[in-house]
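What follows is a set of structures for review.
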Structure I
Amino acid sequence: MSGHSSYEPKTAIERWLDTRLPIIRFSADLLDFPTPRNLNYWYTFGGILTFCLAVQIVTGIVLAMHYDPSGAGAFNSVEQHIMRDVNYGWLIRGIHANGASMFFLAVYLHILRGIYYGSFKAPREVLWLLGCVIYVLMMATAFMGYVLPWGQMSFWGAKVITNLLGAFPIVGNAITALLWGGFSVDSPTLNRFFSLHYLLPFVIAAVVGLHIWALHVPGNNNPTGVNVKSKADTVAFHPYYTVKDGFAVSVFMILFAVFVFFLPDALSKVDNAVPANPLVTPAHIVPEWYLLPFYAILRAIPDKLMGVLALGGALAMLFILPWLDTSKVRSMRYRPTARIYFFIWIVAALALGWCGSQEPDGQVIQGLHGPTFIDYDINSVTWLSRIAALYYFAYFLLITPLLAFFETPRPVPDSLYTPVLSHPAATPAGAVAAPETKG
């Protein structure tokens, strides 16, 4: 329910500008946008993500002013110049580096909320697809940014991931050589990744604009999944949700600040504090935590091409979800069976993340009483990855479509005000109680 514009220019200047560039009307419509009155705090992650994107762009621009995108100077420009010579460079780099993790934490919670409440269903398919595009662009931007410090993990991570493109027949080697700018990962590769890493956040910002536009056409979904039927079901976005989003951003900033000021290197790899050396391979090459589930899927399949296709397929599942879930009930609040399978899917994704962080042939852990060798059977982590990956794909391709035919959902309210089970306390003041519903 996007509503019609209620803005009326009050001065001659506003009227003149409104007929040529209606930017004031656009801003007013954003603030007056009718929003369902029952949105909970899970719906504040859109505002949190906008905050994260702004932080990443601003800090990234400052860092780019002092960065040397060359194989000989990249590492020292980050670890020496920016961290020691630039005023508050340590803080700017800490915000930017940890901001990537905060960005992905927020986007994962945003995606899970969208799946749980059915925000991908008609008429919001384009909104969901644009969100998936933003997610893929974020992954590409984060990977290229991970390469820029030019430490050991950066160099070898770039080598492993770019080599995967060579698995594609005919065009694979040509694309790999184009990214490398030569015959291996070197300074030309770093220049390409720096250019793309600087460009893609602005592309993300443009797609975010389309995402917000697509949101304002059908209006917000809500936890009940019931379409808004009257203006009484809504409130203006400002001040009700600007204040709520502002509070959520403030709480999120506390978590952000904990990592920036107290745990600045907790989410980074120790190997990346060592300059890149093409002659020394790290003992365990792993990506950042937010890419580990996809890395586990890739590593679980012995065939290189099939692993790459499975990795791409894992992302493709999100894009086709609106056409896989044909249930007429939007929110899982009224789909108890779907909710169970959804939580199992989350466990499978977490298991994939854990598997992606482990060495398949064992691991040494520093404990309280000295180093302890945990001897994983070479197949145990691999097979757990395969089982979790199998459920990941089965959830989208089998379970979700079949639930629409075999699941018996709970009764859904007729409006935002109508309780499912008639109860005096469930009906707000001024609303009409619904007739008693059995079941």
Structure II
Amino acid sequence: MSGHSTYVPKSGFEKWLDTRLPIIRFADDTLMSFPTPKNLNYWWTFGGILSFMLATMIVTGIVLAMHYVASTELAFASVEHIMRDVNFGWLIRYIHANGASMFFLAVYIHIFRGLYYGSYKAPREILWILGCLIFLLMIATAFLGYTLPWGQMSFWGATVITNLFSAIPLVGKAIQTWLWGGFSVDQPTLNRFFSLHYLLPFVIAGVVVLHIWALHVPGNNNPLGINVKGPQDTVPFHPYYTSKDGFAIAVFLVVYMGFVFFQPEFFGNADNSIPANPMVTPEHIVPEWYLLPFYAILRSIPDKLMGVTAMFGAIALLFVLPWLDTSRVRSARFRPIYQIFFWLFVIAAVTLGWCGSQPPEGNALIISRIAAAWYFLHFLVIVPVVGLFETPRPLPDSISKPVLGGAAPAGAVHAPPKQ
């Protein structure tokens, strides 16, 4: 729990400000003295990495917007202008373009960590839902950004995705027409997409603030998945986790900048280096790698409406996961059967990503259908059933015992009450 404030103003100005706008107290309580479980591992540093990436994407996006022209006639040329004529424009664009991939890499690790350690379970349901909302907004923002260079893949990706909305009964055609701003993907569409792509990162930032607020009510989960028993189980966030997060961000930056400087087009598609041409359809239309699992689910079902429903349903399942999991233990460390199914789920998700990059035919189509079926089976059947019948390993009495080398007591509870 966040507990009571321990901040003490150190100067006359701080005392004056604290009685009128306690912003320094807020920063101290949330970023400095916030009691944090002492056993958090490096999988917990991806929250800080994601905050860093969001700030990076917003700053570079603002600079790019200063030079970008949202015109079907000039968009492609304006991107080339940024790359060739703007001082360090190539660097800013590569940081932004590769930053999207790094952002999603970090968020997928963050999500899988939450799934493994049960960070979605009570009392953190709202925290999890806000995280899922951020993920959904990221997907929308990334798709809109992918269309802005107005290359071949930008144009045809926009055409394919906006056509999906027409499958929605009653309101589908109206939504599609609103997105297009006319009767096809054209100038009004690009205007809308640029406007939304510029706006949504600030919406994401707002939801991130709520996400952090929701985190500070129950406090962090931890690898053991047990509640903090007292001050002996926690340390102040600063300097312990600020230094740990700082080191993790530095390592992440090495990988990130490796792509920016040495393989800047690694995640790109060669077709997007060709100006958009409505008269020439690319042989194989694919989204960016981070959307491929959901694209594979969409294409694995021959019926358009069912495919769209399954694609959005795959994301919707994440929102209701806290109520699908029936286990009374959070962390998979103490759930041997669930551990097996968790890694099978990871394999299915990675397999869907591969299938999404392949033409929807032959073995790739069969594999994508099996992997998609396993994805839904995991959430709708395996998670509820395993939680009911699995016998977890004994839990330790507190965080401090395993941290200090102690063993779980012989009489530890096997199935603790819901936390």
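Just so you know, all these numbers are worked out from the coordinates, no wet-lab data involved. As the structure is a prediction and not an experimental result, all values here were calculated from the model. Cβ atoms are built from the backbone, for glycine too; each structure is taken alone.
Data overview
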| item | result |
| --- | --- |
| FRET efficiency 1/(1 + (r/R0)^6) of positions 7 and 399 (r between Cβ atoms, R0 = 30 Å, to 0.05) derived as 0.05 - corresponding label from I, II | I |
| Which entry (I, II) yields the derived value 0.60 for FRET efficiency 1/(1 + (r/R0)^6) of positions 359 and 391 (r between Cβ atoms, R0 = 25 Å, to 0.05) | I |
